[in-house]
Structure I
Amino acid sequence: MREALLGGLHVRLVGGSDGHGGGDGPVALLLHGFGAPGDDLVPLAEAIEAPRGTRWLFPEAPLSLNMGFGDSRAWWIIDFARIQADREAGRIRDLSIEVPQGLGLARERILTFLKDLPRQLPIDYTKTIIGGFSQGAMLTCDAVLHTDYPFAGLVQLSGNFLAKEVWTPLMPKRQALPVFQSHGMQDDILPHIGAERLRDVLNQAGLAVDWHSFRGGHAIPELVLQRLGVFITERLSG
């Protein structure tokens with residue numbers, strides 16, 4: 001693994017021709033979730049089967065949190081007090097009616113990253129999978145809808161449907177984009193129903209969603225990793 005400043009973000013690179021992101025092979029670009037360290041998803045490069053020479057890029061969120069353990073980071077700040085209040089009241093929030101404060105700035109950072117990345121790294125977006133976990137999933141969904149880069153696929157691991165007034169009108173232009181989506185039925189961080197809503201609206205807009213619901217919480221189980229490997233291999237081979 002090597003670390004580099006790419007497109008204004010601190011990025012960890014794994015795989016490729018030298019184990020450090022070298023070469024010109026296909027790319028899997030994954031963003032971690034809220035409260036995780038920048039290297040949180042790096043082990044996935046070893047756990048997921050992918051075509052030989054695949055380069056794995058793991059950007060680190062720019063916001064550092066003081067959560068009392070490790071280097072916790074975020075793409076935008078979450079109102080945990082409200083989440084706790086909803087849990088205690090037994091309310092399931094419909095995140096699709098919300099546009100999180102900070103999402104716009106996070107989007108700008110990712111769009112700048114995607115624009116600058118080809119100037120610093122040999123990359124072909126037709127051979128690039130983009131996605132993430134939790135907050136990283138939602139941010140990549142937002143970014144993909146705001147660009148026309150010809151990505152090979154979008155990965156949504158334990159994400160949710162946000163900002164429907166913004167997202168829904170943009171979805172048809174991404175018609176036929178392959179999407180891998182997974183979510184735990186017992187997820188108490190981001191509700192399963194929110195993931196189902198995202199799946200349904202993406203399908204209605206003509207995107208091709210490969211949906212995987214599992215018994216479990218806010219996590220990426222082994223079975224999901226196996227199926228994600230199939231998805232990535234099919235879209236990055238050749």
Structure II
Amino acid sequence: MATLAQLIAHHGCILVLDAASTTVQVGLLRAGTDSLWRTSTEESGQSLFTCTDACLRAAGLTMRDVQAFVFCAGPGSMLGVRTTAMAIRTWQSEIPRPAYSFQSLAVAAHFAWTQKNGQRFAVIADARRETWHCQVVESDGRMPALQRVPLAELPQLELLMPENFRRWSVLPPAVTSASYELEKIFAAAFDSDYFHLTDAPDAFQHEAPDYKKWSAQTHSAVTAPQR
């Protein structure tokens with residue numbers, strides 16, 4: 001794990017990509033100068049690239065000047081995260097550059113913790129099928145492993161949900177909104193080690209997908225179900 005401060009010092013120019021929420025966020029972080037950010041509520045398959053182009057143009061740079069990528073692996077919009085991962089893998093195929101992932105709920109939770117006075121709470125996001133991603137935050141800022149739990153098993157703590165995150169289930173009672181403005185969140189987490197080097201950018205999953213094997217077999221009287 002690494003901090004933003006370490007990544008910027010080492011790579012010099014980093015492109016940040018996040019499409020986990022309904023607001024796409026792209027940032028250009030460089031040593032010795034202010035960061036540049038662009039956001040869009042348009043569809044991620046297009047706005048991810050228009051925001052990237054806007055950041056690079058504003059800085060007078062091209063994609064060749066980017067030395068590393070930082071991206072949100074989720075939880076959040078699976079389509080948005082996978083679009084981001086696909087874009088990074090395409091750019092890496094042209095010029096090999098490292099990519100670092102971070103988890104949305106962890107950075108949102110860190111920012112929320114800086115606004116509170118030592119109380120425990122949890123940040124959640126819809127995981128579908130009546131389950132919730134749940135990141136508990138201890139009073140000292142420590143975070144146990146991210147969990148996916150049914151509604152009935154959510155902790156009896158103050159619950160926050162990052163703004164602009166999609167949901168399909170009914171919200172648990174008394175959930176409040178948490179900021180997911182990366183420009184502010186990254187400034188508060190500049191020296192926190194939330195960034196993980198990854199060889200294959202992809203969406204975060206609690207466990208690997210389980211696929212059933214299929215065997216081709218011609219239907220016949222032998223294979224047909226007996227009644």
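Here, each number is a calculation from the coordinates, and none is a lab measurement. Note that the structure is a prediction, hence the values are computed from the model and not measured. Cβ atoms are built from the backbone, for glycine too; each structure is taken alone.
Could you tell me which structure in I, II was used to calculate Rg/Rh (Cα atoms, Kirkwood Rh) as 1.07? The value was obtained from structure II. With distance in nm of label points 7 Å out along Cα→Cβ at positions 20 and 204 coming out at 0.5, pick the structure among I, II it was computed from. Comparing all candidates, it corresponds to II. When helix-only ellipticity at 222 nm (-39500 (n - 2.57) for each DSSP H run of 4 or more, over all residues; to 500) is computed for each of I, II, the one that comes out at -10000 is I. Taking mean count of other Cβ atoms within 10 Å over residues 100-107 as the measure, the highest value among I, II is held by II. Given that distance in nm of label points 7 Å out along Cα→Cβ at positions 76 and 196, derived from a single structure, equals 1.6, which label among I, II identifies that structure? Checking each candidate, the match is II.
Largest in relative contact order in percent (Cα under 8 Å, 6 or more apart) among the labelled structures I, II is structure II. Distance in nm of label points 7 Å out along Cα→Cβ at positions 44 and 140 was computed and gave 3.5; which structure, I, II, did it come from? Label of the originating structure: II.
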